[in-house]
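Presented below are the structures under discussion, each in the form of structure tokens.
Throughout, read-outs are computed from the coordinates displayed, never taken from laboratory work. This one's a predicted model, so the numbers in the text were calculated from it and none came from an experiment. Cβ atoms are built from the backbone, for glycine too; each structure is taken alone.
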Structure 1
């Protein structure tokens with residue numbers, strides 16, 4: 001019987017298996033090189049990502065620093081503005097107090113002038129003359145007091161009276177409050 005040889009690709013005999021082994025080795029070598037190239041690419045991507053993250057962190061930190069500086073500057077300017085407003089309010093209050101003192105002095109001058117006018121045009125003799133002169137002198141004295149003491153001096157005088165006589169001062173306040181309450185009730 002004649003022997004027949006047929007080609008079997010799965011058999012490991014002959015030249016076909018030698019080529020298969022070489023192909024496997026070349027495939028494995030290509031796979032290993034691809035894996036190494038992939039690892040290199042991944043390492044470089046990690047480095048680039050790390051570097052980018054670091055740059056973003058630095059930029060964020062710098063931006064935060066600038067925001068903090070700007071807020072500190074804004075707070076300083078707000079404090080300066082508040083100080084300036086407070087100073088302006090102090091000057092305004094002082095000017096108002098000065099104006100009130102000036103108006104009180106002017107009113108005192110006018111009242112004193114009215115007392116002088118009353119003294120000149122009222123009778124000088126008899127009981128009516130004595131009474132009118134006493135009223136005119138009291139009005140002139142009150143006008144002089146207002147002119148010289150002004151509003152600030154009057155406040156100091158009232159404070160001294162209240163400190164010197166606290167109980168009568170309280171009784172006067174209660175009496176005035178009672179009278180005002182009765183007047184406003186009706």
Structure 2
């Protein structure tokens with residue numbers, strides 16, 4: 001699987017991070033930390049989560065953890081001051097907030113002539129405004145409200161207009177419609 005964000009390509013199968021096709025050398029723990037943050041981008045990841053997953057529960061000093069986080073930030077063109085891609089939530093943990101698009105690896109064998117099926121599809125991309133800010137105030141209440149809004153407003157409205165949720169992220173989703181008219185009619189009702 002390829003994960004694209006801000007000109008970077010993270011190939012988890014090949015364990016490679018590239019920018020504009022050029023590989024960026026990473027230590028194994030730094031790569032594992034980046035993968036863990038990207039895979040858990042829908043939530044704030046605590047220090048304990050990182051130690052349990054990336055270091056498999058081994059004792060890790062705060063300076064080691066900080067240096068690995070800084071190495072990940074440097075690798076993706078971020079810094080502790082900017083925090084455009086990896087944001088620190090004071091006394092909570094860190095969160096990958098960069099834009100991510102998942103894509104299957106298309107470098108396999110070429111398709112046979114005449115094997116392409118063409119289909120018109122309208123895609124709706126939705127995202128919760130100020131999600132990170134809301135999560136930093138109260139994660140439990142924010143997640144509860146998000147689930148309630150999806151259950152009561154969003155999901156029934158998508159179904160009513162013949163849509164299909166293709167992908168969900170922590171605070172957003174991609175929805176496919178066979179008709180652009182149906183996609184435009186989807187909106188929350190007050």
Structure 3
């Protein structure tokens with residue numbers, strides 16, 4: 001074989017590729033959707049915190065203890081009431097999101113929302129142990145939730161310069177964790193895989 005006899009043959013062969021899918025809604029609403037969906041949960045959080053502190057302020061719990069109420073029955077009543085309330089809220093929100101998150105497992109989405117609501121419950125119980133006055137405790141709770149929202153916006157605006165370790169510790173705040181994990185759910189949904 002000589003140099004003059006050698007040749008290269010080229011061919012064009014069609015190759016099957018999956019159809020291109022781009023969900024612009026999920027990308028456009030990354031920072032907005034989950035923040036707006038979990039914002040209305042501030043009202044039941046404030047209501048629960050206020051009533052818990054009002055009971056403490058009026059010493060209703062102590063009066064009921066004198067009548068024979070146990071500590072476990074007292075907290076079980078609050079937990080059961082808000083467990084049902086938050087479960088219904090999480091189911092409704094999951095149903096609403098089922099139209100948006102069509103590729104995601106709705107059980108995981110439900111657990112994602114429900115667990116966030118349970119952190120609101122535990123945070124309200126924590127705050128009630130710090131304050132005796134219902135109004136002061138409620139104001140501190142609202143300011144803290146506002147601080148979480150501002151911190152989320154600051155982190156979102158500067159997320160390219162925040163280290164992984166800093167992001168880990170910032171994500172220990174439930175609101176920020178919920179918002180960023182919600183953004184990740186939307187990214188996976190837009191990519192076509194879902195959660």
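Can you spot which of 1, 2, 3 the value 12.0 was calculated from, given it is mean count of other Cβ atoms within 10 Å over residues 94-101? Don't jump to the answer; show the numbers that get you there.
Numbers: 1: 12.0; 2: 17.9; 3: 15.1.
Value 12.0 for mean count of other Cβ atoms within 10 Å over residues 94-101 corresponds to 1 out of 1, 2, 3.
Source structure of the calculated read-out (relative contact order in percent (Cα under 8 Å, 6 or more apart), 19) within 1, 2, 3: 2.
Of the structures labelled 1, 2, 3, which one yields 153 when volume of the Cα convex hull per residue in Å³ is computed from its coordinates? Source structure for this number: 2.
In this comparison of 1, 2, 3, the computed figure 55, 26, 15 for Cα extents along the principal axes in Å, for residues 86-149 alone is attributed to 2.
Out of 1, 2, 3, which one gives 19.4 for mean count of other Cβ atoms within 10 Å over residues 46-53 as computed from the coordinates? The correct label is 3. Of the structures labelled 1, 2, 3, which one yields -23000 when helix-only ellipticity at 222 nm (-39500 (n - 2.57) for each DSSP H run of 4 or more, over all residues; to 500) is computed from its coordinates? Answer by label: 3.
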